[in-house]
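Quick heads-up: structures coming right below.
Bear in mind these aren't lab numbers, they're just calculated from the coordinates by the rules spelled out. Quick caveat: nothing in here was measured; it's all calculated off a predicted structure. Cβ atoms are built from the backbone, for glycine too; each structure is taken alone.
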Structure I
Amino acid sequence: MTARVPKAHVVLRDRPVLDVLDLALRFVVTRGKPFALVSLVVVVPGWLASAAIAREMGAAWGWLAALALASIAQTPVTLLASRLVFEEETSVRDVLGASARLLPLVLVLRVVQAAALTIAYSMLLLPGIWASAVFVFGPEILILERGGLRATLSRAQRMSSVAFTDAIFADIVLGILLVASILLGEWVGRAIAGDVLQFRLPPGLFDQGISDFALLGMWLTLPYRTTARLFVYLNVRTRTEGWDIQTRFAAIAARAASEAEA
């Protein structure tokens with residue numbers, strides 16, 4: 001008997017990047033409950049921790065901590081989004097457990113990424129751009145392919161060599177989303193706190209370089225931005241490799257289910 005291949009809940013095909021961003025937004029909204037549960041576990045503590053570091057150590061350390069913590073917090077969101085592509089329901093506990101098992105590899109990858117980008121951009125602009133293209137989808141490759149650090153870096157390099165423009169454009173768009181989320185969080189947060197609730201406002205983002213509202217905007221949009229990055233990655237794979245997304249994700253879903261039962 002032939003195994004039944006799960007039906008995808010999104011149409012995964014070659015799309016313009018703006019369409020991919022719209023698709024990711026609709027996906028997160030329609031699957032809001034599991035994303036909200038994961039956010040309670042990773043977004044709220046991440047925001048509180050980065051805000052506390054900013055108050056104690058200043059803006060530079062606050063942003064550094066926020067970006068470092070967010071790069072790790074993306075792991076369960078990526079896993080959740082990838083499973084929800086094919087599953088009506090998925091266990092948030094299983095997602096968090098799988099994320100915990102991946103944490104050591106993710107940490108090593110992020111350290112390697114930070115070191116490579118720092119060295120590359122300290123040399124010249126072009127090496128920095130090349131390094132950005134290589135690492136832009138590194139976390140997605142590691143989390144979804146489960147091939148280890150060396151295999152992840154090899155796959156990321158091959159992918160950037162055949163889709164350099166796509167990778168750089170994706171990196172720019174995702175960077176714009178990050179900046180926009182910070183500015184939007186600052187504006188909306190201060191408007192609600194000051195104009196609606198009539199609270200006394202603390203110094204803002206443009207006064208001290210960081211604020212609780214700006215950090216909140218960054219953290220609250222993390223599930224959407226992470227899902228958007230995953231969908232852009234799938235879009236690039238579809239365009240450049242003719243990747244059989246449905247078959248590949250069916251295998252990932254089956255493997256995740258077997259790991260959860262073990």
Structure II
Amino acid sequence: MGDDANPCSRTAPCKTWPGAISKTVAGGEIDALDPGGFGGLTVTKSITLDGGGGQVASTLVGGSNGIVFSAGATDILVIRNIRFQGVFGNGTAATPGLSGIVFNAGKALIVDNCDITGFSVNGITVNAAGYVGVNNTRIENVANAGILVAASGSNVDVNNVKVYLAKFGVGVLSGGKATVTRSVFSNNTNGVEVDSGGNLFVDNSVMSFNTIGVVVGSGGTGTLSNNDITFNGTGVGGGGTASSYDNNRVAGNGGSNAMTLLTPTDTNPRGMQ
């Protein structure tokens with residue numbers, strides 16, 4: 001059960017994330033021992049939060065963000081094996097959470113093997129320059145973006161991520177950069193989107209059953225390689241130019257599928273192994 005008055009040892013654990021982090025040195029790790037909801041948290045130092053095998057730990061929030069990272073220029077936050085629940089769109093009268101994870105300041109944020117569900121803003125919001133890696137994570141039923149890259153100078157890697165029921169799966173705004181690999185974006189308004197001044201590279205991923213599979217806004221840079229873009233209302237749209245290495249599989253879409261062919265410079269231009 002735990003008590004935040006405890007020293008947060010294995011034999012005398014704390015009850016919540018805030019209770020545990022106040023007793024954990026910078027660079028340390030907080031591990032969940034038993035299933036439970038451990039509350040929201042603002043992190044101001046390097047730390048690892050581990051929900052344990054099978055995601056026994058959850059962060060249930062209403063009217064606020066789940067975990068906010070606002071730390072120093074050399075600090076790194078690792079979040080793994082945690083379920084985030086914001087109750088948006090689940091039919092209850094409860095006030096939904098805002099964003100599951102927010103990166104406001106720090107050197108890097110790593111999110112691994114998490115589930116993020118039911119938030120009224122974004123699953124993950126990147127508000128600061130720095131590095132963000134999101135791996136093996138599912139995001140669903142969020143009002144805006146699964147992952148929003150909102151800051152100039154932010155570099156985001158998305159690998160093996162699934163986003164469903166969002167306004168857009170990954171969105172990149174001006175000055176942001178994102179690389180997406182081996183991911184699925186389905187049943188969203190827009191599968192992936194890059195706006196003016198942003199840069200997005202998508203490889204070996206699936207955009208299906210969205211209103212628009214890929215959106216490249218005017219002035220945005222979107223590059224596509226070895227993807228499946230299928231059964232969307234429109235395959236590729238947005239007014240900008242989507243560039244392709246001529247190895248994407250496009251089928252079953254309505255509307256436009258227009259892409260500009262790039263000239264490969266390597267010896268394996270179609271990305272086939």
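Matching task: -1.23 is the computed value of log10 I(q)/I(0) by the Debye sum over Cα atoms at q = 0.17 Å⁻¹. Pick the structure from I, II. Source structure: II. If you line up I, II by mean count of other Cβ atoms within 10 Å over residues 134-141, the top spot, with the largest value, goes to I.
Comparing distance in nm of label points 7 Å out along Cα→Cβ at positions 38 and 222 across I, II, which structure shows the greatest value? Going through I, II one by one, distance in nm of label points 7 Å out along Cα→Cβ at positions 38 and 222 peaks for structure II. With FRET efficiency 1/(1 + (r/R0)^6) of positions 22 and 46 (r between Cβ atoms, R0 = 25 Å, to 0.05) derived from the coordinates and found to be 0.45, which of I, II does the value describe? Of the options listed, only I reproduces it.
Looking across I, II, the calculation of relative contact order in percent (Cα under 8 Å, 6 or more apart) that yields 29 traces back to I. Which of I, II yields -27000 for helix-only ellipticity at 222 nm (-39500 (n - 2.57) for each DSSP H run of 4 or more, over all residues; to 500), as computed? Matching structure: I.
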